[in-house]
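Structures given as structure tokens follow.
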Structure I
Amino acid sequence: MRRRDFITLLGCAAAAWPLAARAQPAGKVWRIGMLDTTGEAAKSADIRAFRRGLVELGYTEEKNLIIDYRSADGRPERFPALVAELLSRKVDLIVTRGTPAAVAAKEATSTIPVVMAAIADPLLVVRSLARPGGNLTGFSSLLIDLPSKQVELVKEMVPGLTRVGLLLDMSNAAARATWKEFQEATAVVGIEAQLLDVRTPSDIVSAFDDARKQRINALMVTIDTLTQTNQQLIIELTTKHQLPAIFMSREFVDAGGLMSYGVHYPDLYRRAATLVHKIFNGAKPTDLPVEQPTRFEFVINLRTAKALDLNVPDKLLALADEVIE
């Protein structure tokens, strides 16, 4: 086949794909169970992106699609019961967020497909990224690879930084890898790392008291079930203790946090809709590689910087994807 003919054929196929993608089995109503860390209101941007992705692929809620959303409300121990509830509702597929939700789904079923919208370390639940094996696939959120960049940014933001605390729930299966990466990242730039292990809301309050006693200059806050559910408490405590913090998701900055650098989660949820569509059309999770994030964002809240008496360097302003004034 000549190159020109091949390109023409490829172009025609690409043009036809959206129409094919919208073709759904007549009369079939798909039921998706969603397992997330917090309620829908806190995840509105992510859920909107997921729903929009499904609409673009031909799904309409209450017509050929039902979404059952379940939240752990900051208590990861609830996930097994929530999975059981979704399975009792005969869901066709489960979408998870975070390690505890994915682990709970994996332990509960080996037949219902599971799409991980985001998980820090997918190798905790799949055989390999290229060939997941079993009934799980989805997206890595690369959380264990982000600390080095976050440490660089917070060092630039806070003059004379010597000691950084990591607010982290060590009961999370992905926590050890995150803590190790954080220690390595701080060692490279000559900063001391301190672990602030938080597993309950009261632990969060105590951690800030410990941070003051340990003369911690700044915080890095991980994103998990506990921190997302207690987002406002954490932000209020950073202001009360005048402690600059960098977060892993912009939702914290929108709510008043200082800055964030991490994965663009709505993009992962939008892409998760595409994986759901592939599975509904016959693809097997075991044959769908676990994908990596392609969009990251760095956001700064100037109002919070002013409240913390910080002058944001021009270098950081130039690097930021968005500056909240």
Structure II
Amino acid sequence: MTLEEITGSVTELGLPKFAGKQVADWIYVKRVKDINEMTNISLKHRELLSGKFEVGRSEPLDIQTSVDGTRKMLFKTRGGKFIETVTIPEENRLTICVSSQVGCRMNCDFCMTGKQGLQDNLTAGEILNQVYSVSGSEEITNLVFMGMGEPLDNYKSVKKASELLQAEYGLAWSPRRITLSTIGLKSNLKRFLDESRCHLAVSLHNPIPEERLAIMPIERSAPAASVIKMLRDYDWSKQRRLSFEYIMFDGVNDSLHYARELTKLLAGLDCRVNLIRFHVIPMSKLRPSTEANMIKFRDFLTAKGFTCTIRASRGEDIFAACGMLSTAKM
């Protein structure tokens, strides 16, 4: 709930209006797990609140830790389904990779989540619970909507969760701490660009339309070229970052021919390109590009003036890397 929603709810129960701010502070700043921990609210009022509401926190059912320190946590949803959340430690950062759906209906050929189809949308509360209930929650510095699901396919909940993280009565995060990753659902992408100042990462993976379609069905309804045309109309200042994700597959999209086509597609955009190692998954014939080809690809883009990096692979040994999340627990 937003502060306004909390205040409306508590006043309906007969509590004073200022109790709304107290409850919000206990939930979002002090991070309590139970209404009875809200000690500056009278026992009578706590009993009234407990009769109708709960904080909504739930701890992970399982935690796996990678040799590189990456952690993958399993959460159960209110509907009895399962999602996975990942935290990635770096020198001065702890990034959380948050899920927005149970499964995904986009069916990209390289993604394990997409192979299971869409089973449910998460509520804003279930999204926030991942942030508040993972191990090391208070050390989180950055959040990426790159877990299970397509964030723009559940835009209402994703928007509300990200706004609550930025709210002055909450954690008061800067929008620059949040990145949304999407394959490009155009209607909600426009809303995100108009309504948010968070960073954006677009999953591209192939600059040639018919070849992208072969691995990403979204190319049919939202072609990458039309998404990029939309992005050109926005101001990509230092306050907001635009990046493109490019998973590299051996013999599929990793030659300099594709690097040249990519530079044509992105020409004139103030953006960065993240090259990502493919992590082999069941039910896909795709295989990872060689290190040599990834370096050649990166160096070509760099020479053309693009900021281009090869993303470090994290958590592959526990199936926590890009494209490997699933609800296999079910």
Structure III
Amino acid sequence: MKRFLLILAILILAGMAWFGMRTYLRLTGEAVHIPEGEAVVYVDSTITLKDIREILIKQAGLNDTIAFKWMARRAKLNDPIPAGRYVIKDGMSIRQLVNMFRAGLQKPLMLVIRPMRSLDDFCLYLGDRLSPSPADFRDAILLEKRLSTLGLTREQALLMFIPDSYEVWWTSTAEAFVQRMAKEYNRFWNDERRAKAESIGLSPAEAGILASIVQEETNKREEMARIAGVYLNRLKRGMLLQADPTVKFAVGNPGLRRILFKHLELDSPYNTYIYKGLPPGPLNMPEPFVIDAVLNAEMHSYLFFCARADLSGYHVFARTHSEHSRNATAYRRALNERRIFE
């Protein structure tokens, strides 16, 4: 009898050991298979534990939902799941997955801000990539007190955002995100840049607006400082800027290839063929290197420039109106020859 009980005890212990080992392996072994190497899961306040399991099955090939459910219960992972942007790595275990969600170990994302032409488009862009809605971003961006502190108006709000790549949290509120961008704006506009802007008679906002015009005028970096110098010369003399990009902006067609007289007659504060000085706001988000081209504008006596007749994207510069008229005539002739009428 004793021998039987001993054997029975050994078998029970062996069974328990086997079960324990099997459970351990189920919890610590590879539980997901992701051919691409990783999958990103976004969790908001509406996502439940059941939703997470379904997402993991579909996006990460979760192979043991029972073990996941058991481990989640043991670890007290309950609804609501901590919101966040979670990166699921190929080969993660049940234990790793549950602990990650329980601790809210989300990963930041790299937000690339590229030049945009309107606040609405930018807010839509942010709403597609971060948790807050476009309307939330718009309200935060247009907060008068913050804009005033930065020396910006509502029309100039886009200038707060310096095109670059930023590491941000998906769960960041619109207010926290805009606060961060305001700090980046002040960091960019350091004492050196502010001094350069003052030396050419511009505020940081005005330098940004001029940079937005230069950015629309050319994609040739080597010409940007020279073009900026032309506009600064015209500003100093009280001349109309007569910048074609401002007319395109007023018309609402940045792709317009030919400016016609009907466009020049459009009554808009952005039409610099009618109104002196800079327009009230930027035409886009100027790149940092374009702002620096304005701050380091070339000193010369040119008052005019025109696209080259070879349509290479480069420009010819002139000091007199008669010289400029000849250049403009050659350019219009080139457009006519190529049947570009608008």
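Which structure, out of I, II, III, was volume of the Cα convex hull per residue in Å³ derived from, given a value of 156? It must be structure I, since only it matches. One of I, II, III was used to compute helix-only ellipticity at 222 nm (-39500 (n - 2.57) for each DSSP H run of 4 or more, over all residues; to 500), and the result was -12500. Which label is that? Structure of origin is I.
A value of 4.7 was derived for distance in nm of label points 7 Å out along Cα→Cβ at positions 110 and 262; which structure in I, II, III was it taken from? Write out the running numbers ahead of the final one.
Details: I: 3.4; II: 0.9; III: 4.7.
Attributed to the structure labelled III.
Read-outs: derived from the displayed coordinates by stated rules, not from any lab. What you are looking at is a predicted structure, and each value in this text was computed from that prediction instead of being measured. Cβ atoms are built from the backbone, for glycine too; each structure is taken alone.
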